[in-house]
Each structure stands twice: as structure tokens, then as C-alpha cells.
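Each value in this text was obtained by applying a stated rule to the coordinates, not by laboratory testing. None of the values given here were measured: they were computed from a predicted structure. Cβ atoms are built from the backbone, for glycine too; each structure is taken alone.
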Structure 1
Amino acid sequence: MKYRVGEIASMLGLSISALRFFEDRGLISPTRSAQNGYRLYEPIDLNRFLRIKTYAQCGFSLEEIAELLRQEDMAMLSEAYHAKADALEKEIDRKRFLLGYIRDMEGEFLYARRHIGSWALRPRPAMYCFAFRTHNEIVEDKACHQLISRWTQWKPFSQSLTLIEQKGTGYEFSHPCYGMLMEEKYAGQFPVEENQYVTRYPAHPHCAFAVFERKTRGEDNLSLWMQRLTADLRTHGHCPCGDIIGRVMHTGAENNEDMYYSMEFWIPLEDA
């Protein structure tokens with residue numbers, strides 16, 4: 001019995017385009033039906049298809065599989081498997097690193113949810129902050145733009161930043177800076193370094209932690225909310241001191257006008 005290309009593809013879970021890829025490279029040679037010109041495969045062709053499936057399940061690309069099918073040298077095959085094992089180990093490490101971040105964010109959302117509408121004393125982790133925008137203006141500098149591109153590639157470990165800098169003894173709540181931040185515990189995996197745009201903020205053991213939410217247009221803006229928050233801290237004997245770092249937790253919108261977003265803030269404190 002002979003099989004058409006679609007039957008073989010369905011039987012082995014291979015795509016028709018993959019079979020044609022190997023046909024085009026002369027690695028599979030079906031016969032042609034004299035009646036209708038359909039490509040037909042013999043049962044013995046299954047051996048080569050099964051070998052293709054084996055390589056595919058090991059993660060080899062179509063190009064790599066085509067090269068493997070041409071190999072007769074066991075040493076070369078061993079080298080190919082060795083290279084694939086190294087690549088797989090690196091991918092597993094990357095996935096584990098990503099899993100750690102996802103677990104951290106899982107806990108962060110739960111913690112933040114418990115503190116909506118209130119504040120709590122909480123240490124701030126060490127962070128790198130890259131501020132490149134004020135209001136609607138992005139810094140016009142080639143080096144800055146290159147950093148934006150690089151930091152964007154580091155997502156999800158780089159996250160959106162709202163930075164309220166201390167000016168003298170006060171804050172300009174209505175003029176925050178925006179950009180991206182990364183916790184230092186993740187930065188070791190990337191070439192993050194301080195420069196004229198990137199500042200490292202060391203861990204701070206004594207901060208007020210609070211969450212700002214905006215659910216509908218017209219609600220209290222961030223500036224007013226921050227003024228009320230810092231005033232409340234002072235009434236409880238705490239004196240804000242140092243730049244306030246905010247991390248955007250989530251943004252969403254049901255339409256182009258009503259945007260929801262939530263941010264968590266660390267306000268460094270000095271006991272009054």
C-alpha cells in the first residue's frame with residue numbers, strides 16, 4: 001500500500017510543508033501516481049520519517065535535520081547532540097530564571113492588593129532606574145535611544161518606572177520622570193550599569209509602601225494622591241527623604257479614553 005503526503009503528515013504529526021522541505025533537498029523521494037500525479041510514499045519511507053520526527057522532537061531545526069540526515073559519521077552526530085544539549089541547558093536556565101520572576105510577581109500582586117488604600121512599612125530592594133521621559137518629552141540623545149532599545153529587549157525583567165525626585169527638602173509631585181527599572185537581583189543576568197541615564201538605588205530598609213490605582217478618568221490624579229500620602233506619613237511621625245520610586249504593576253483599558261493602571265511606590269523614610 002502507498003500513502004499520499006497528507007496521510008503521512010497526519011500519521012506522524014509532521015506538517016506537509018516540512019515534508020516538502022525535505023523533498024526539495026532530495027532527502028525524501030516519493031513516487032508519482034501515473035493517474036493523477038499525486039506524490040506517494042512506500043511503507044519503508046516511514047523509517048526516514050520517523051528519524052525526522054526523532055530529530056524534530058529533540059529540538060533540531062529543519063535545516064539541522066537535513067544536515068543530520070546526510071551524516072554518516074557518528075562523531076559528527078555526537079557533536080550535534082552535544083551542541084543541542086548545551087543549548088537546551090541554557091534554555092532551561094533561562095526558563096528557570098523567568099519562572100523565578102513570575103513567582104516573584106505572583107506574590108507581589110497579592111501583597112500590593114492587600115495595601116490598596118493604605119500604606120505599610122516595607123524595605124525597598126536595590127534597583128537600577130533608567131529615567132528618559134518627562135511629561136511627553138523623551139530625551140533626544142542617540143545614546144539614550146540605544147539604551148531604550150536595549151532595556152526593552154530585557155523585558156519582562158525591566159519594568160515601567162515612575163520616579164519622583166526630591167528637590168531640596170520637597171518634591172515636585174506634578175513633574176515625575178518616567179522610564180524603566182530593574183531590580184538588582186535580576187540585573188546580574190544583563191549588562192546593566194550606571195551611566196548618565198541609569199542610577200543604582202541601593203536597598204533601603206525603611207520605606208513606606210503604597211499602591212496607587214486609577215480606574216476611571218477624572219479620579220484623583222497621582223500628584224494629589226502623593227501629597228495626601230506624604231502628609232499622612234508625617235502625621236504618623238515619618239519624614240519622607242530621598243527619591244520616590246514607583247513601579248507600574250499593570251495597565252489596561254476598555255477603550256481609548258478610560259485607562260486603568262496600578263503602581264506601587266516606595267517612599268524612603270527618616271524618622272521624625
Structure 2
Amino acid sequence: MRKDPHSRALRAHPPSRNHGGSRGSSTRAFRGNQNRPAADAAILLYGWHTVTAALQNPARRIRRLLATENAARRLADDGIALPVAPELVRPDALDARLTPDAVHQGLLAEADPLPSPDIEELDPSGIVLVLDQITDPHNVGAILRTAAAFAVAAVVTTARHSPQATGVLAKAASGALEHVPIVTVQNLARGLSALKDRGFLTVGLDGSAPDDLAAIGLRAPLALVLGAEGKGLRQLTATTCDRLARLDLPGAIKSLNVSNAAALALYIASRAVA
């Protein structure tokens with residue numbers, strides 16, 4: 001898996017043996033292989049929405065929780081159950097754990113990665129997103145946040161050339177990691193074929209495609225495939241898709257940031273398959 005350059009400045013302490021137990025929550029739990037950078041490695045979560053969503057997810061095992069006095073008071077005021085006792089720290093202690101531009105809002109957690117389901121475990125209904133080597137953690141985090149808003153069933157990504165579900169990505173996702181499972185595959189073309197075997201219509205977004213996404217016949221289950229900015233879809237990915245479609249934009253600029261393109265595509269697809 002490609003290392004997120006932003007995560008190099010994240011320095012994890014040795015994990016505590018105190019793990020969170022089961023907690024009441026409507027957050028979905030997922031089974032399967034662990035989407036983790038290394039065996040038993042902790043990931044770092046920081047920021048109010050990111051950490052509190054993790055605290056309320058019964059599938060997320062929290063190893064350590066570091067909080068400023070103000071943040072700990074806010075957790076208590078909001079009645080958020082804590083699976084581990086928070087360690088009270090000064091804000092500069094959290095600053096030292098993160099990159100200079102990180103906004104931690106007084107909370108940082110060390111946690112286990114969430115389980116990653118297999119494609120065969122996905123319910124063949126609704127919409128999934130497939131990411132073809134999108135490496136920027138801000139973009140992937142924003143896509144996950146949008147996916148959670150549109151009740152996307154899963155996000156499929158590759159084991160390599162994808163950012164880790166930690167740090168910057170988790171902050172950009174703003175809690176969406178707890179609601180949208182990430183399916184990690186070794187080979188994207190084979191992953192798309194597996195989706196097709198389960199009845200998914202696979203549609204790749206391509207700015208040069210002749211057909212407008214809003215004009216083609218979309219149905220559930222649907223897999224929308226997005227490529228990296230600049231490169232777009234790889235050739236094998238594009239040829240494996242059932243259809244290619246573009247986002248027809250009326251303005252002078254005909255391309256969007258990939259996270260914005262994902263939002264628009266999900267809006268169009270959600271209305272079409274409803």
C-alpha cells in the first residue's frame with residue numbers, strides 16, 4: 001500500500017492493551033479482512049467528529065484516547081460513552097503528534113483498523129464506489145464523507161496506490177470511516193469482474209466518454225468507478241467497465257476535482273436508481 005506522505009509525521013506510541021468493549025450504537029459493523037497497514041498496527045484518529053464517531057462505533061476498538069481538559073469536559077457534557085479512560089494532555093502534546101496543519105480539536109485516539117469485507121459479502125443492492133488508484137488522502141476522505149451522506153454501501157479500493165485509512169484521510173472523512181466499509185482488493189479489474197458477477201452494473205466516469213451519466217440507463221446494484229485526477233481511469237479498468245460516461249457540465253470548465261465529481265455522480269445515480 002502506498003504510504004500517505006502526510007502520515008509520516010504521525011508518531012504512534014506503543015498501544016495499550018485496554019480495548020473498547022461493545023457499545024450501543026446504530027453504526028454498522030463489518031466482517032472480513034482487516035484494512036490495516038501492518039499486522040496489529042494502530043491507526044491515529046484526530047478531530048472531534050472523527051474521534052467521537054469512532055468512540056460510538058461498537059466495531060471500532062480504541063486503544064488510547066488523548067484529550068485536552070476542554071475536550072474531555074465536552075465529551076462528558078455530550079454524554080458520549082468512553083471505552084477507555086481518557087488521558088488528559090495539553091494541546092501542545094497533541095500538536096507534537098501531528099503535522100503542523102492538523103486540526104485536532106483536543107482529541108486524538110489510537111485505534112485498531114476496521115474490518116474490510118470481501119466483495120462477496122456485499123449486499124447486491126444500492127450503490128458502491130470504486131476508486132482507481134486515487135492516492136490523495138484529502139480526496140479519498142472527502143469521497144468517503146460524501147459516500148456516507150448518500151448511503152453508499154461500500155468503497156472499493158486497491159491495496160497498493162491508495163492512502164491508509166488513518167490520519168489525514170480519517171480527518172477529511174469526518175467520521176465516515178465508521179459508516180462506509182472499505183473493500184480492499186489486490187487487482188481492481190478482477191474486483192470489478194467480481195462485482196459484475198454479483199449483478200452490479202459497472203460505470204466508469206470518463207470525461208471523454210460519448211454518453212452523459214444522467215442520460216444513460218442506470219440501475220441498482222450500481223458500481224461507479226472513478227479514476228485519479230490527471231490520469232483518469234487506467235485502460236484495463238475502463239475496458240472492464242460495462243459502460244463509460246461523462247459528467248455533462250454547462251460551464252466553461254468541464255472537469256471537477258475527483259471528490260466533487262464523486263458527489264455529482266452520486267447525486268445523479270441516487271436519483272436514477274431510487
Given a value of -7500 for helix-only ellipticity at 222 nm (-39500 (n - 2.57) for each DSSP H run of 4 or more, over all residues; to 500), point me to the structure among 1, 2 it was derived from. 2
Quick one: semi-axes √(5λ) of the Cα gyration tensor in Å, for residues 52-123 alone came out at 48, 12, 6 when computed from one of 1, 2, so which one is it? 1
State the single structure among 1, 2 that was used to calculate log10 I(q)/I(0) by the Debye sum over Cα atoms at q = 0.16, 0.17, 0.18, 0.21 Å⁻¹, for residues 132-179 alone, giving -0.54, -0.59, -0.65, -0.81. 1
Comparing 1, 2 on FRET efficiency 1/(1 + (r/R0)^6) of positions 44 and 108 (r between Cβ atoms, R0 = 41 Å, to 0.05), the highest sits with 2
Output 17 (relative contact order in percent (Cα under 8 Å, 6 or more apart), calculated) maps, among 1, 2, to structure 1
Suppose you compute P(r) over Cα pairs in 10 Å bins from 0, in percent, for residues 116-211 alone for every structure in 1, 2: which one lands on 16, 50, 31, 3? 2
Between structures 1, 2, where is Kirkwood radius over Cα pairs in Å highest? 1
1, 2: which one has semi-axes √(5λ) of the Cα gyration tensor in Å, for residues 188-251 alone, as calculated, at 26, 19, 10? 1
